[in-house]
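The data blocks that follow each hold one structure.
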Structure I
Amino acid sequence: MTATPPPPHRGRRTLIALAAMLGLLAGGSPVARAADDSFQRGPDPTDESLAAPLGPFDIARDVVPRSAVDGFGGGTIYYPTDTSEGTFGAVAVSPGYTGDQSSMAWYGPRLASQGFVVFTIDTLTPTDQPDSRGRQLLAALDHLTADSAVRDRVDADRLGVVGHSMGGGGSLEAVVADPDLRAAIPLTPWHTRKDWSGVRTPTLIIGAERDSVAPVRSHAEPFYESLPGEPDKAYLELAGAGHLAPNTANTTIAKTGIAWLKRFLDEDTRYERFLCPPPSGPEIAEYRDTCPIG
């Protein structure tokens, strides 16, 4: 009987486990980390540094054609050029229904310049449903860690997903399928499924007060409420914003999203103060959380 091969993301985890075992046999630590067991990257953060259009890292990009990948539609990788601080956590970013990577392009330089490798992807078709987008996000992470030109810059044990609309629903699908993912940020997420009690990944859901496509009362809010209390979760509602708010540069999304990724991909407690006590201001209609504590 021929054995059924594991899903691609299972293959990535198998490689990580094998590397850990080999490290132990060689007398090393199971995961390559900085000497002080910290993933901190970059200078101490401030309100101004999180709100800035670009962070402290110089970046470059690599265009990945559809013909060079399997399981998704290609995309663009944005990455820090300086590797003196070690490897980086990474995120794959999915657009929403009928969208392409251009609708999420601003996340590339914004996040990469803060010390992440960011893969904004195209989906196989513009109308792919959330379950398909979830699988494509995982396929993109597999490519990023195993086959991409920047794979040596990525810590394959510190990965996350971001998605808009059906891509946001896809990001929830991805963390259910692969609970080893460290962070998720669904942006004005859309999905017919409302129960996400199986999620085991710290998840920041961002909704929009005037969203008529994925109204928060039937999407973002019940999604958040269904998430378990552990690990950490948060819900931010953009005041006066509509469904497409995440498609253009948004300081509120950037500040909270960067802090979330730093806290949970990098385990960087310097960013807790931007999440707990909860952020507030006229641009935020509502914020709920479990207040992440290191």
Structure II
Amino acid sequence: MSPDDESAAAVRDAFSLLGHEIRLEILLALLEDWHAVYTEPRSYAELMDAVGMRDSGKFNYHLDKLRGVYVRKVEDGYVPTAAVTALYRAVLAHRPAEGVRDWTPSEPTPIDSECPDCGTGAVLRYERGFVTVACSACEEWSGFTYPFPANGFAGRSADDVARETARRARFHVGLARTGQCPFCAGTTTADLRLEREGEDIVEITCDTCTFLVGVEPLSALLSDGRVAAALSDVGIDLERPDWELPAPTTRVESRDPVRIHLEVAGDAGTATIVVDDSLAVRSVETDR
């Protein structure tokens, strides 16, 4: 998603508010003892002392720049808003992680998984903040890739990282499919593209921010309780990552209204999931 003029201007304004050391010191002081909505306010005088300023006019100028967006005035003082705490978490999540660079795999690292096409062992790579799982031998499998903060590597093996990235993606995709962006809470749009470049794919985009993901249709449905129960009932282990799950047989049952059947075969039977063009689940059946 490319930013339009209005959103680009909004981003510039948001960043410009943080472009001064005094404002950053004010925000850091407010975040020192953050407890979400229960954060205790800090008074004007306390904030001035925390920042180490004596010039009240200069301090007030910078505090006013932050008010409304990143700082809220309440009865007993000032508190940080959810917006600035979200930025703070993002910075901590993506800060340079010196402690994990010793093993972060810029080169392919074997993991305990197999290519769903040829059965050869899979490998994990980490580039530009994205974890990618791909085949070590063939090029038939398009693989799995999803962003994962480098700090998530701490204390985890390559197999752990592959599993946790898959869980993270499944959670985010599940929320996005139901209409809420997992990052900005804006509305999302799901586009079901059957047989795109030889495979079925669901593309989900946020209508507000840059969230964009393309997944196979079944992967987008795994967070639905009825779907999960049906797949488990026919012997499919949902603890396994998405790329190890059986590929469904997809067919268009009708076009007006749009009804698409996904048949998933497990060891104990077959689950049939019917969705519409927005990927809303219309029915789920099992045949054991």
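Work out relative contact order in percent (Cα under 8 Å, 6 or more apart) for each of structures I, II, then name the structure with the largest result. Don't jump to the answer; show the numbers that get you there.
On the way: I: 16; II: 9.
Looking at the calculated values, the largest one is I.
From I, II, which structure was FRET efficiency 1/(1 + (r/R0)^6) of positions 116 and 180 (r between Cβ atoms, R0 = 35 Å, to 0.05) = 0.75 calculated on? Please report the intermediate quantities before stating the final value.
Details: I: 1.00; II: 0.75.
It was calculated from structure II.
With Kirkwood radius over Cα pairs in Å, for residues 84-227 alone derived from the coordinates and found to be 16.5, which of I, II does the value describe? Walk me through the numbers before you get to the answer.
On the way: I: 14.9; II: 16.5.
This value belongs to structure II.
Throughout, read-outs are computed from the coordinates displayed, never taken from laboratory work. Note that this is a predicted model, so its numbers are computed, not measured. Cβ atoms are built from the backbone, for glycine too; each structure is taken alone.
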